[in-house]
Structure I
Amino acid sequence: MIDCIDVVRTFRVAGRPAVRALDACSLQVARGEVVGIAGPNGAGKSTLVAILLGFLRPTSGTVRIDGLEPRRYVVARGIGYVSELVAINPRWRTDTALARYAMLSGLSDADGARQVDELLERLGLTEHRTKPVRALSKGNLQRLGVAQALLGDPDLLILDEPTHGFDPVWTLRFRDVIASLRRPGRSILIASHDLAELSALTDRVVIIDHGRVARSVDRGASAPAARDYRLVVATGGDAIATIFPGARALGADTFEVRQLERSALNAGLATLLAGGGQIVSVAPSETLLEYHFRDAVEGLHP
């Protein structure tokens, strides 16, 4: 569906050195995939999204969406897009706003009305349908933005920080929304700083740094041989430093043990238990995606 090959985008400002926002960036997204985009501030994520939407042209390289240049694809088939900061006329009613976007999407009056009702229900906005947009909370406004992106049932969705402003309930519900949107012919691209949400929502996450794809992490990626672990004990805390040299105390009963392979971790835990220690919990200090992000961007792991 999406094919970016060696994409470069340079910005020039008079009197200043040129800034290369994307530098030989290559990315492919197949039909049926849900792919996340992550990276530090200034990595090039927003520039890539703008190019895919046809707002910007690459300085060099090739970008195709289903074989078409992005602008041609948008005109011919449309893209469902949610920006991080949703901006909708504050004087419009919630349902009226969706109805107007439905008209712009080319839907008939009947199809538009049906989809408006369905999307208000799906995004939990039915009780707010007669409210002016200015009266919506940040989370409700963001869900309205998601609803407008789904009008017309597009085959490509690009969601930029879609859960920005969501409360915990709707952050969890949004996972079900994404699951319901999956289909063989649709591709979904989600850009976010929330690595936990990207882990839950996507099939893989592409990490961008300094305008390049630094790493692609599949949902089923194997764990590294050695990881940091957080260990909570009920008793035996005084023996941790001896059993796990270099362990760092995070609290009276909580410790971080660093760069252990599973065999060494299990041997140490066995020693702790044999000495009368009681373990409350043990888990990696960071998720697999967090590990790969830090490794790709910051190089903090050996």
Structure II
Amino acid sequence: MKYDPLLATLVAVLGCGAPQPGAEPPGGPARGALDADGVVMLFASANEPGFQLGARDPNTLAGLEIEKHGIATELREGSLHFWRIDAYALEYSSGGSGKTSRIHLRQPGGSQTFNWQTQHGFLSGPQDFRNQEFTAYLRVHGIFDLKRAAVSLKIRGGRHTQDDPDLASCTMMTFAPVGAPAVTRFGKELRHPDYDYVKLDPRFDAALAEDAWFGLKLVSYQDPQSKARVINQLYVDARPFDAAGRPRNDFRLLSVFVDVEGVSTGHYSKLVDWGGFQNTVRTDGIVQLDFAIVGVREIVASAN
């Protein structure tokens, strides 16, 4: 079955795409317990340990990799502490050149064993993040390519290599500037570099902007009422810090995509419900990326 936007809308209206109890209702700020960084947790944590950058150095931290051996520079603006990396040049497989940056988060000690066709509910082991809440507080500088400019939060996947394209095995949600092909999209890349993108309707006015901080959360979990569906939600806090550099926690639900087994998004009709070897913050069409808070944790995916 091909992807049908009308069907997807109906699924969301009937409740499959609605936030779980404890998450933010569409239109209002989030409410819930705070994590160690002072960031609201939209969903309850499972027992598995998560990953948080916290005050640690991303250049030496096990479980975090800046692609192409990039170096993060430590900076402060008043009471706000953050890190900056430069994008590197690349040639896109679809044609043309550009710039990208990628920050990978992994459970320390794991290694990818499986791909989307051979997975056993995970790509490296039972510790992989499956039902998850992925958080990133980001700011971009130098938007130069509106066709590609975006921040992508990539989950459930693995390594991207031409030698073994099936390792990619991931989905993502994107946040882009006004003038881009879409402010927010769901993406699926099971075989590198074959992407499916589904344009999503934003639930409120927000867009990636130059020199502005944003708090982003990608929440992804199996529908408690159906093992054949995974609910993917992108939350945005458009003013993420207060004057003291603390999280304001005004996350709002920007977009929803319900991934359904057997419903094609273009290249793929496979439901992505496994745990991934790595999570990735990726930019395209942008010169520099600042990041202050980055973390991911396993969540309880059940109705309260």
*Taking 4, 14, 21, 21, 18, 14, 7, 0 as the value of P(r) over Cα pairs in 5 Å bins from 0, in percent, for residues 34-81 alone derived from one of the structures shown (I, II), identify that structure.*
II
*A value of -1000 was derived for helix-only ellipticity at 222 nm (-39500 (n - 2.57) for each DSSP H run of 4 or more, over all residues; to 500); which structure in I, II was it taken from?*
II
*If distance in nm of label points 7 Å out along Cα→Cβ at positions 74 and 202 comes out at 2.1 when worked out from the coordinates, which of I, II was used?*
I
*For structures I, II, which has the highest computed value of relative contact order in percent (Cα under 8 Å, 6 or more apart)?*
II
_Which of I, II leads on percent of Cα pairs over 26 Å apart, largest value_ = I
_Structure (I, II) behind the derived value 25, 22, 18 of semi-axes √(5λ) of the Cα gyration tensor in Å, for residues 42-217 alone_ = II
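Each value in this text was obtained by applying a stated rule to the coordinates, not by laboratory testing. Keep in mind that this is a model prediction, so the values were computed, not measured. Cβ atoms are built from the backbone, for glycine too; each structure is taken alone.
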